[in-house]
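Each value in this text was obtained by applying a stated rule to the coordinates, not by laboratory testing. Note that the structure is predicted; figures quoted are calculated from it, not measured. Cβ atoms are built from the backbone, for glycine too; each structure is taken alone.
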Structure P
Amino acid sequence: MSARLAYLCGEYPRATDTFIQREVASLRRAGLHVETISVRRPAAQEQGTQEQAEERHHTHYLLPCSPWRLIAAHWRLLIFSPGRYCRGARLALTVRSPGLRSLFYQCFYFAEAGLVASWMKRRGLTHVHNHAPDASGYVAMLAGAIGGLSYSMTLHGFGIFSEPRRWRLQEKIEHALFTICVSHHARSQAMLWSDRKYWERLHVVHCGIDPQAAQVRRHSGRGRNLLFVGRFEHVKGLPVLLQAFADLAGRDRMLHLHMVGDGPQRIELETLARDKGLSGRVTFYGYRSQAQLQAHYAEADVFVLTSFAEGIPVVLMEAMACGVPVVAPRITGIPELIRDCVNGYLTTPGDVESLVKRIEALVQDADLRERFAVQGRRAVEKEFDLGMETARLSEIMCKYLKS
């Protein structure tokens, strides 16, 4: 009998969660029974494309929830195993940040955990895996505790590592059956915040893509199109990108910046672009389907990322698989994908001058773009292939679940 597990997220599926959707689909093809569950539906602006709409149709949502359903779920768990339920409640009270606000939130997490555990038991699911385990990580851990389920998590980067004490990363690692880290950098941070006896349960499995599904572009002449794909939020450092583009646009009238995505900073960024005199030189597209993204990659001469913190962004893998040379900051797990001056350029984070220099070098030199494109695709095929990474993830999951 194949493993039966649930993938739990705080909001799923969002337009920026395509890597989770691919992972779930690939695990299913590998023979695992995977069902998806989300605490709440994504906000309207985060719901993206038809691909996300189809995934929402197959996802179970905890909220909104009637009081009677909540009471019934917890009552069943209490009656079935009073001791386990009380131990889970004690865990909820002890594994939290100090203060009344934290206690207030923990009560909500415990309530949601009861809904998760009750639903999973009805569905015959025995393991819950959580992506980006900040708030939803509490829900997964507590659901495991009160439902007699095992749980695991995937650590990405910025969120939980920026406030490890607040999100009680150490305790979550200790209670997890195993922990997946998307990069060696992420694993090192997990090691920093956990006891040495848990290190053997920390495993590196990259997010991946299917390189064979990417159409590879070729480069000639002077580059004209710069591309960014991602969420418009502070951590992406997009004002740095707009300043760099303003400097470049003043010297090259043919350059155009294409910004694909959406998020809380969109209006601010559109205003900033106008203030810098870039109207008509910068286009904001909103979220795009995978087919539409392929069209953007096919036209791009350089892909640019200016984040202040990341895991290993899947959009970099997509660009490299499509033969688009990349410029990205030298932070966190990104150097595990990009080798500076070999398959892309790494820049000093937040530094406009180095960013302008690297973009300009690629725009002016088609041979350099082609060389980076070839080496970039090879790197993705070798170490970030979705099939190979999912096979490794499936192997890890099955090993722990059997034991």
Structure Q
Amino acid sequence: MPQLRRNILLGLIGVAVAGGLGYVAFRPEPVPVDLHTIEVGTLTVTVDVDGETRVRDVFEVAAPITGVALRSPVEVGDRVTEGQTVVARVEPVAPTLLDARTRLQAEAEVREAQAALHVARTDLTRANEDEVHARSQFNRDAELVDRGVLSLTRLEDAHQRLAVAVAAVEAAQARIDQARSTLERAEAALIEPGGTGAAGGTCCTEIAAPATGAVLEIDTISERPVLAGARLLSIGDPAELEIVADLLSNDAVRLPDQARATVERWGGPPLEAVLRHVEPAAYTKVSALGIDEQRVDTIFDLVSSPEERPALGHGFAVFLRIVEYEEPDVPLVPLSAAFRSGDGWAVFRAQGDVVERVPVELGRRDGRSAVVLSGLEAGDRVVVHPSDALEDGAIIVERTTF
């Protein structure tokens, strides 16, 4: 009897061992996964783009005359005061060199002008003599009229001749002035480059700063010839900055009025900006991939104070994250957890050490998360980056427990 009980006990032990070995051999291997807990947060959809800072009001200084712009009296970065600081000096254009024929013609014109001046002076001498004679004749006739020897008609004729003689003197003096000016003009044609006669005692045209601010750019700091209207330098206030960014036109039309933006990658802490204006006309720009894109310039005002960005200046590169859409207090699921299931979306939700396929409805999304409209609740744990080995009802083990 004891022998029978022992055999039964040993048999039961053998069956148990065999069953345990069979379970271990044939049980499903748990799939290692990464889990994420659904949380309530704020979904922020942004348009990310590179931008560039610029001074809002830039004043360009141009040459008022054709001549030589002297070496710039200011340098880039210098502070200037409106109407007080001289920012440029322009000399009138210098005379050109004369060839042999032109010089001979100019010298002949000088001699001609000298001769005309001599004739005018001779005419003035003759006119003075005629005036003296006419005045003397008028005085004699006036005495004779007083004595009753001559008629009043003779006196009127003498007065008329005197008036003509006075007018002739004035005309002769005017002809002298005219001849003198003609001579000066002819002599000016003979002035050589660098001659003292051309300057006339004047240095140059000085240009004062049109606004208070700083010198942003100087076209050429050295002396050079310029035409009237040529740009010399630009002036602006670095404290009054704005940001311009070129967006795809289909991104720009989705931006709300006064959209907020975060300014990053400029070398300092993030700054705040707000959309002020979207240009009404787009333009074609070739992308790095050689694709024609329709882009439009958008202008942003910096909200952060100048004290928060003391080193930020004109023409600096920045990176903008423009808020297109924002929704607070919504359950968010990582996009890496969702996958296509038919015409919709689904996720693997963890129930202990087992997962189940759950269809979900997703709303707006950004580059990392999506709003859960139905199918999941805050606190649910979902598998991110599910592998092909994962299926409904599979046993899982979280990688962090390894």
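To which of P, Q does the computed value 198, 50, 40 (Cα extents along the principal axes in Å) belong? Only structure Q yields this read-out. Say we calculate relative contact order in percent (Cα under 8 Å, 6 or more apart) for every structure; which of P, Q gives the highest result? If we compare relative contact order in percent (Cα under 8 Å, 6 or more apart) over P, Q, the biggest value is for Q.
Each of the structures P, Q was assessed by FRET efficiency 1/(1 + (r/R0)^6) of positions 82 and 242 (r between Cβ atoms, R0 = 35 Å, to 0.05); the largest value belongs to Q.
Quick check on the output: 44, 20, 13 is semi-axes √(5λ) of the Cα gyration tensor in Å, for residues 226-377 alone, derived from one of P, Q. Which one produced it?
Q
Can you spot which of P, Q the value 2.4 was calculated from, given it is distance in nm of label points 7 Å out along Cα→Cβ at positions 42 and 370?
On the way: P: 3.8; Q: 2.4.
The correct label is Q.
Structures P, Q were shown, and helix-only ellipticity at 222 nm (-39500 (n - 2.57) for each DSSP H run of 4 or more, over all residues; to 500) at -15000 was computed from P.
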